[in-house]
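Structures given as structure tokens follow.
Nothing in this text is a laboratory measurement; each read-out follows from the coordinates by a stated rule. Here the structure is a predicted model, which is why all the values come from computation and not from measurement. Cβ atoms are built from the backbone, for glycine too; each structure is taken alone.
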Structure P
Amino acid sequence: MSFAAAQAYLQGTINETISRHQPHRLERMRALLRALGDPQETYPTLHVGGTSGKGSTSTMLAATLTQSGKRTGLHTKPHIVSLTERMRVDGRAILEDEFASLLSEIRPAIESVVPEYGRPTYYETVLALTFLFFAQMQVDVAVIEVGIGGTLDGTNVLRHPQVSLITNIGLDHMDVLGNTLEDIALDKAGIARCGVPLVSDVADAGPRKEIEQICAQVGAPFLSVRDLVQIESEPGETYGQSFTVRTPMNAYRLSLPVLGRFQQRNAATAILALEQLNDDLRPKQGDIETAMSGLMIPGRMEFFPSHPAVVFDIAHNQDKARNLVDALLETFPERRFMAVVAIGEAKDARHILEELARLPASFIFTSFEAVGRTAISPQRLASLIQDFGAWGRAVNNPVEAFSIARRSAGADEVVLVTGSTYVVGTLRDWWLANVAAHSTSQT
């Protein structure tokens, strides 16, 4: 099987948005993994949930474990360019040929569960493939990011992770998880396990109470980053940030080469979780500080100091958009922005745009193409943002929209590409191939 054939097979599987409404879908996931020999049981795991920040936090955890000498698997979702990004070992994504070969290998197991449970979805198939890949690569540990929610997410087959994390609670995927923060917290708390520490950076009292109650019911020790960790910021850095994280166990002086004060909270959450690991897995202070100093998180407040400067950031819910705007206003005070935005139709566009409208910005709304996903029309977005006192134009082609933004931006303006993962991935890939690569060749 070729990689193209593997992609075609996956694109033909049951739509994962529909599958999330099936109350017994975890039974199919468990059956598929049983048919593969339960590969997820062959290595220790860290299970990371939350509305926002779980991808960055997972990346921090994996980078630190790799730095400490552990062969580390990392599963994140969604991918930016290629679905191979969803399964990495020590920072390296699975090769396309490896992916295709592994999918061919698990096809008999897939077919074995179809008569009783139906065909596994795109998400379930890729997740099962990930678990098997990590087992075959003989990882020492794996960091597994939750897809959506927690209780019925495919990753919740993990029976006894070393530590569970919930980064925060915000309004997203409300059609599946519920309409209130408390409902969403209740679903995400479904990853709690008896005897497994659950590290949470949830601040709001209502959602926090729901998580604490679930932890008490199942016997999971609850550790609040808000209660146990202090963050001391150091001013002065323009395109990075230095700060100290103080836990009950130690103090860590960190220098992150990424923007956004919210990443300080993600780092604090990751560190408190790492401290809960047993002696064989727990990284040393120097490993944590070194790993954080070399951190790379594509598509998360990712800054390119070009002319004009460009920032790529995935902000597909209100919480992410709020964090993005706060970070931009803090990092680039008194500068204007030229924003290129596309949003998927399943997202809460009104509240995302309400946050983005706080920027001193001009907007160009665009679209994207992705199998199983539809973008809100750029014209509709341009109309919506007028409700918040802002103005934007519609350009259907994303590359054309990006090119117009770069040409139109003033000398001191920052071009921002944000909204859907798909538009950020498309334009970041185009940028690296056509602008950043050309700039490098000229130096």
Structure Q
Amino acid sequence: MIREEAIQKELDVQKRFSNSNLKEFFEIRPNVRWKSPHDYTEFDIALFQKELLYAIIEVKLNLESPNSMDMAKSQVQKAFRLTHCRFGVITDNNRFYIADFAKSFEHFAEMSFDQIVQCLIKPSAISQSKEKIDNTRERIKNALGIYFDGNTVKSINIDIIYDKNQGVFSFENTEKENNFFQKILSPIGVDKLVYRYTSLETLFVMLNKGSYRMSGIVGMNDKSEIDYFDTKCPIDSGTTIRELNETYISSCSYLKDDLTMWRLYGDDAKGVCLEFEIISSDDRTSDKRYNNFILAPVNYAEGGEHKALKMLKALSEAKVRFAELNKWKHFFKPSNYKDEQEIRLMFIDNGRYDNGVINRDWVKTWTHSIINPIVDFKLNSLGLPIQLKRIILGPKMQELEVNLSQIDYYLSLKGYSAKVEKSIITNYR
């Protein structure tokens, strides 16, 4: 009974905030689970501004008991330590308390609901001397210089601005932040061809259903890849469970008909190597349908040092906040994988993207037995920025000659123009 009352209280508070003027300035999200490299917590309600967490709201059944208030303060303070948000709010929908963490970690001022709303919409500016801001700006330039040359440092530095309301630096907008990360990663090769190694079974399902499947990032084959960035560059940007389950990855490579890739990913050379043509970068930039995708090479460490991550960590320490980091962090890997020359296709699903999507579902992964989301696109639809052009059959494929003619015929029945050929590798054992 108490649990039902608590849930109803959260719904009432959420409705009250959502119906206020806050909706014009913030995205109001209920039940946010926030994961960082070191810990996680859950928020009853969170306010986001330009994808940056701005305030969290903790709802209690009642705040009459000192213990209830103390517990709520502890939860909100923990949330600040994880997220570095500006405000924390505690309420039972009768009384409202707010903490401005830019001014005090301990003080929660009691205000009316309308006062709380105004405080969130028009926060007082954080006072910092020009000298301190200039010193921080110099630290930012030095951090950028870890990875970029002087001219690039100058161009990026212009895009990073000081937010007097939160007392931090950030990119002027998400487009400029995305351009920053794209500069870290090498541009896509001029031939615009990438290769995906997989099993014959996967190819058959793909052609039979006419679909290209992307899997949720939580169920990736190598779990160490997910933790690599957080281990090497522990920036508490936080990742909500919703964000994780809206992020899908598909891995390709620049390497065509490569012996090592056959062994690792092509069913020990009994599978196939799929050649995809990438829709041109100009088309991907101008066509809004591709805004939900990122297609970029992986950035690798060199030996024991990863300069890009060293730079990002230094920027974070100089109080630069990132709004898009939770997407781009998956494009960094250790030097052990450098020979794979990986290209990653990432899809950020908002549930409303329908260009070429034919199925959304959940499955249990066979590698780690993780319940994981998947999304299927219509193969070679313009809703997907890669198009199947060629199928290379592995040098150890059973019934190679028969499958060569059968797959070619099956492609014609399905209406695909992709070519089929055998691997040129003859000495695979």
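Mean count of other Cβ atoms within 10 Å over residues 150-157 computed as 13.4: which structure among P, Q?
Comparing all candidates, it corresponds to Q.
Looking just at distance in nm of label points 7 Å out along Cα→Cβ at positions 102 and 118, which of the labels P, Q belongs to the structure with the highest value?
P
Once volume of the Cα convex hull per residue in Å³ is calculated for all of P, Q, which comes out largest?
Q
If distance in nm of label points 7 Å out along Cα→Cβ at positions 302 and 326 computes to 2.4, which of P, Q did it come from?
The correct label is P.
I have -12500 for helix-only ellipticity at 222 nm (-39500 (n - 2.57) for each DSSP H run of 4 or more, over all residues; to 500), calculated from one of the structures P, Q. Which structure is it?
P
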